Structure 1
Amino acid sequence: MTTMQDIAAPSPANGHRQALRLELRRRRRALTPQQQREAAMRLGRRLRRLPEVQRARRVALYLPNDGEIDPRGLIPWFRRRNARVHLPVLRPLSRHFLWFVHYHDDTPMVTNRFGIPEPETRHGAHRARRRPAWALDLILLPLVGFDDQGQRMGMGGGFYDRTLAFTRRPGPRPRLIGLAHDCQRVEHLPVAPWDVPLDAIVSDGRIIRP
């Protein structure tokens with residue numbers, strides 16, 4: 001039986017990235033709550049087997065929004081391994097860059113301008129818990145789309161691309177793993193000059209290493 005996860009979208013042409021982005025967002029939102037839960041469990045099993053995930057002690061992940069695959073089941077696992085979990089936060093004085101703030105069960109949360117919960121940082125709150133991206137071991141970031149060559153498509157705001165642009169230069173850097181539902185796979189994605197390459201892409205159906 002063919003499922004939505006078995007069908008790859010047609011290759012985008014002539015820069016129709018926005019139309020494809022809308023279609024892939026529609027696909028992931030169409031998944032039922034049960035499909036979302038099952039996908040998150042399969043994703044977690046794949047991630048826990050990866051050496052770079054097992055080694056990481058300073059980790060960033062995200063709270064799912066708009067149908068994104070859910071990595072939150074990894075939080076207790078990371079903590080049992082004495083890893084510190086961080087969440088992305090929109091930098092208040094910059095419209096296009098992220099901080100990463102240590103997250104625990106009692107962390108005060110606010111809703112950012114996109115309606116996504118994030119740790120409170122106004123008035124200096126959690127200043128000591130903030131980390132720049134280069135100081136992390138691993139960043140798990142959400143994707144809108146991916147292909148079998150390891151190319152990725154984000155939401156279009158450029159927050160991760162700007163924040164992680166330093167990874168193109170020599171120096172300390174985190175491992176970067178993109179997460180998505182398998183139904184977000186396409187045959188081919190064009191590469192934009194600002195797209196930051198990932199070390200791996202993991203879905204509920206596969207692991208891709210470019």
Structure 2
Amino acid sequence: MTDSGGGRTRDVLIADDHPLIRAGIKATLAGRPEWRVCAETETGEAAIRLAQELKPDLIVVDYALPIANGVEVARQLCQDMPGIGVLVYTMHVDERVLMAAIRAGARGYVLKSEDDATLLAAMREVATGGTYISEGISSRQPARLTDATISALTVRETEVIRLVAMGETNKGIAAKLNVSIKTVDTHRTAAMRKLDLHSAIDVALFAIRSGMINP
């Protein structure tokens with residue numbers, strides 16, 4: 001779809017159980033020809049059904065939805081519709097929820113306390129294949145690293161970092177790679193030091209941005 005100015009108009013589905021939030025997002029998008037709200041809903045179950053029917057470019061979904069929460073919506077849609085942009089829009093300042101959302105396939109995580117400009121920036125980034133995480137949820141977000149830095153990892157360190165990003169524990173990684181837990185910890189520590197990463201969130205974001213895993 002294109003707008004009158006020749007640019008692309010992207011369809012967005014809004015899923016939030018609070019009418020005022022939905023109204024606020026629509027008001028933010030009003031008058032912006034690059035966006036068209038194709039549908040809105042208040043439940044996760046309906047969000048999945050509408051997305052499968054309408055095939056929007058982007059879904060802005062609350063985490064705390066009834067029936068199916070935002071992570072469950074992301075997991076189902078990213079499985080059924082590879083390439084769809086999922087942006088979780090939430091009040092939850094919780095790194096565990098963020099990690100679950102990323103591992104489910106969401107590429108955006110924005111706090112409702114952020115301003116409209118941040119939401120718009122996140123929507124644009126996610127709709128065009130990028131990732132966007134609110135600064136308020138993670139104190140450090142790794143920058144896109146150079147190929148030279150990435151190539152500093154050994155093959156085994158790369159394997160370990162990828163599995164950490166996918167949510168595996170050291171014990172689980174050890175079983176998959178048929179090595180000891182101590183060996184996994186050594187590779188994990190060395191890789192995180194080389195990449196200047198300090199948490200599992202840093203690892204997950206790095207893995208997505210560097211193409212190690214696909215959200």
Structure 3
Amino acid sequence: MKDIEDLIEKAVELQSNGLITAQIADELNVSRETVTWLLTRSKKEEKTPAPKDISVNWSSIGKSAKRLHNISLALCDMVFETMEKANAEVDVVVGIAANGIPLASMMAYELDADLAIYHRKGQGVVHTGHRGTISRNFGSVAGKNCIIVDDVITTGSTSMEVIEQLREMDAKPRVIAVLVDKKGVDTIYNVPIQSLVKIARLD
């Protein structure tokens with residue numbers, strides 16, 4: 001996407017296809033606040049200041065299984081480094097739906113670990129609580145060392161949800177592995193973050 005107008009057009013298109021704000025944010029790799037701003041701006045003539053955010057487009061990686069595999073190897077290397085310091089083994093790789101699943105699948109294979117999937121609330125899965133859920137169709141996390149995998153950390157709220165959910169299930173979240181960290185912190189709920197790219201705003 002070349003500019004703001006492209007982002008606005010894509011956000012409006014995704015909304016017209018029935019996606020909610022959180023899903024549009026996931027698809028565009030921006031914050032929910034930015035999606036609200038994009039959708040509001042598409043309907044108004046007045047120009048309100050844009051939220052401080054950065055759009056991440058990693059489609060050049062996502063469209064190629066070979067590139068995804070190579071990126072997953074780099075993330076596995078970073079995970080190994082963290083796990084060695086904790087003197088722990090990887091039991092389960094938890095992919096955050098939808099964008100974290102391809103990387104998590106490849107990482108689980110490389111790490112010889114089980115694969116679990118976390119569905120966010122509002123992604124077509126029936127939920128009883130305010131958060132998402134760990135799918136029952138994949139690996140069990142109870143009592144196991146877990147690696148959390150996603151594409152981008154924007155605010156960290158999804159990672160917080162997953163960590164809380166895992167701890168409630170007596171799992172041990174050990175590291176969060178992502179392509180891009182837009183939040184710019186070292187840990188979330190005392191779980192270290194390993195990212196290929198960390199973005200820091202200087203304003």
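Coordinate-derived values only; no laboratory data. For clarity, every value in this text was computed on a predicted model and none was experimentally measured. Cβ atoms are built from the backbone, for glycine too; each structure is taken alone.
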Open item on the list: Given a value of 16.2 for mean count of other Cβ atoms within 10 Å over residues 109-116, calculated from one of 1, 2, 3, which structure does it belong to?
Closed with: 2
- [ ] Kindly point out which one of 1, 2, 3 the value -0.55, -0.63, -0.79 was derived from, the read-out being log10 I(q)/I(0) by the Debye sum over Cα atoms at q = 0.16, 0.17, 0.19 Å⁻¹, for residues 101-164 alone.
- [x] 3
Task: Among 1, 2, 3, structure where FRET efficiency 1/(1 + (r/R0)^6) of positions 117 and 189 (r between Cβ atoms, R0 = 35 Å, to 0.05) as derived comes to 0.75 - done: 1
